[in-house]
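Each in structure tokens, the structures are laid out below.
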Structure 1
């Protein structure tokens, strides 16, 4: 299929007429969507879904999750769903019942009537759905633009997900254009896909965005930017470095065209982030620099997770959680390669790479949960991340964080075991050939372990048992020493409030993560208490600013609100020892250590 908005050659109408005599379904048997943006000021997408060949009862459904490993029940946003039916003999639409089956599924039963020759009954489903949530994991419609993850606004027919689809945008505001990494349909505001799954894996941006393109190693790259102020030259240069390195690493592009969607600056209040798709990515960032750093991660997903994919994620199940033990590899090792790409392409200095590594170590070591939650268990529990308590340091670790570290340790181990003749890069290329190019999926962590063992020629069950499935303390000095690196540890004493001041822009500051046995808890403070301004001073807006203003032993008085009651609590600010980490090069590494370190930093192998 040709992608990138370039239409296929159209078949002449007389040929279509002849074909209709010999096939059971006409060439026009495509599930069609029409989406109106006329109510942009109300943040309402008006959707019409046309389902052909619907002589019998039809079920339609709304996904419960997309973009994030979170059940978000998109059906809650639907308003006034209605259904009607028409046929080829009478194009007028007859209203029919749209009967709820469960929270995301409806059934449409066509009225009984005599069968007609060449009958082409079509079900029409119409509804409104509201979205005004910024960021790459959501959908948004307002007077400025529209950004859509299709699974968040479009129903589907569960037993017909594999059929062709077409979507058309109507009522675009004056001056808006629309773009997606899909083939164009009958006009510039319509797109086609070979299935519902392919359709919803390609987001769309509509508005007065900026765009540019470039070519690299036989692929075309389109860059879409929604930003009031950005540096085209800087962004283009950074992207070219990232794409060039990762394409060379993986042996060339697995696509003809790829699109970057950037929301820069205006979305910084929701935090940065990116969402990968098969041939595109959507990224929100506060600056061009952070946008490029996120792109290094998201672009590598074009291989790792979108094509080199765990079996547990296939096929996609839109009706419930879909768990896998391998997110440490799909996401965490992707972060390993994001850091490699930034350093090896020259966007980071060697010192920045070391600083990031030290920060990742510090993050993992600051979480007591590392002692009982493995990175596989963290992968399985990704669906709990939407719950605030789950993210507490004594409750969970991040498969991104530990997965990135495990990826680096695995790379060092492979380089050491093979005398720097092989590396994790070879594992990625091997898995690309074995799985992605062959249309196969790997068997969770066992599949990864098997590929490492095949490459290195020795068992790796001990490494995977201890650091992937298990919770053994990571011997950083042993692993880093293989590359002539040292982990330095410094201890400082800092103030400890005994809780986390949870702050959301424009909302109250609340007590979160209250530590059992702390002075704050003994004073009567409770999770969920709202911290109110005291004696004319503002509430704390972030943890760092709050801590800078207090020292261990200070008497702290807070005015708090719990339900409808206000009170004051006082307690002594505690103290804790914080450990700071840094990475240093050994002054006199052996020749073997130097080769491994140079190979790690340059992405090379060899004696």
Structure 2
């Protein structure tokens, strides 16, 4: 019998003898933040000593990141039941890159098993974990082991050695006492690790809206509380009203502002919270509109292909165009319908998305379903090239608007995509069910509009037909004007790199960027004193070919600054505008979409 087979045999005996309910406890020490090391103690109760434990290979991003490579000094011990019995050390053997076997001692007496280890993290951003002298931000799945078949048991986590000036922010139930205040509990490992943690001297406040309680936690400088608070209240009010109420009692927004978030900017959704890193309140608000809608779409309205979560390997789905892309549609809707954006900002944003998709030759052969399936390849800069892939965020966002227009037109504006989201929430999320990727998305959409959508789904979602934008947009009395314009160009293509960084790809031979020493794979940090823009299309449209720009980058682990001149490129430009001769029906559809209503 192989070592792995023996481990599985022991594991079967281990689980067969477990109590109906137990609490697996974790103690996380941040005693030496300057060393960036968490010390973790995991206590496994009522165990027949002999078990395998694992740490996830992925979390927060659709990327295998192998958190196990950060783990150090794993040891275990056991204490049998009964007073006065001494603990004894247990041998720990690593079986594969993320699995350890805690070897059983002689005999089969029950014991509490204690596992100790350290794990090192110092990466900013909502997708990673960081511990330094300033603060700690923790995605718990990136530091906590689990027992594969005991993920459903109650969990308890305690934060130790927290500096006196620091507070603890986490959207978990409190389980502490006056003597041990930093204790929190969750009904399962999955629920525990879906709650990010902030430790530090952060600012925070609370508000109530639409029957739920909200907490806002902010770390960083140069942000406007009044502006952020007003925007969040509007977003929360609109999206919860749209969906018929909040699916939670409490929700926490975590924000990180400042220069250190230049690489890890963006947002990460959780069932009852979101973590967002940004350089400005304006960017943070647009990200919040997206991440908050995830409380329904993807966290509860969820594809079956993502359930149950498998932390050990890639988990493939063809539905990210809806889970992420249509969530971006609703971020756009939330901004314009809440009054945070004007209709002309809405038009400009949608036109920019169309231009971005049009700039990617891969749209002619990679469907948005395949883009969803291939999400696990996004960590490779080559894959992000415009001739290799499209973005399910980008095309999914566009398709959300076009599907909405199609439904409104077929139903004479008596139904909309809003009704589809509410129906999915009612038929799946509230019943604890998961939808079957595009099969159920199409079925519910047809049910809502009373029309057949096979052509739409086969041509534009499963297929790669060019989208006749003019035909779709005319349903709402919009016109799409196009022309070829000269725009500024970097001389390289900004692609997504590991850990959601932005890296240089396709450096153009003979360009000023190449002459300045920019190389393939360089991490792009600051551009003109601000973090490298995620919407670099928009940034380039605000500059001219020949402009001199200053870029800070990381090359082979060392930071350097380069100066170069922007190049020139020709690109199809799009403008959306309203048709002065729109029919009454077209105006109804347009107003319904912009204001979030149907007749």
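Readers should treat all values here as calculations from the given coordinates under stated rules, not as data from a laboratory. Model, not experiment: these values are computed from the prediction. Cβ atoms are built from the backbone, for glycine too; each structure is taken alone.
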Worksheet item: Out of 1, 2, which structure matches 17, 46, 31, 6, 0 when P(r) over Cα pairs in 20 Å bins from 0, in percent is calculated?
Response: 1
Worksheet item: Who wins on FRET efficiency 1/(1 + (r/R0)^6) of positions 100 and 204 (r between Cβ atoms, R0 = 41 Å, to 0.05) among 1, 2, i.e. which is largest?
Response: 1
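Identify the structure, out of 1, 2, from whose coordinates distance in nm of label points 7 Å out along Cα→Cβ at positions 236 and 364 was calculated to give 4.0. Walk me through the numbers before you get to the answer.
Numbers: 1: 4.0; 2: 4.9.
Label of the originating structure: 1.
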Fill in: Of the structures 1, 2, the one that 14.6 was derived from, the read-out being mean count of other Cβ atoms within 10 Å over residues 348-355
1
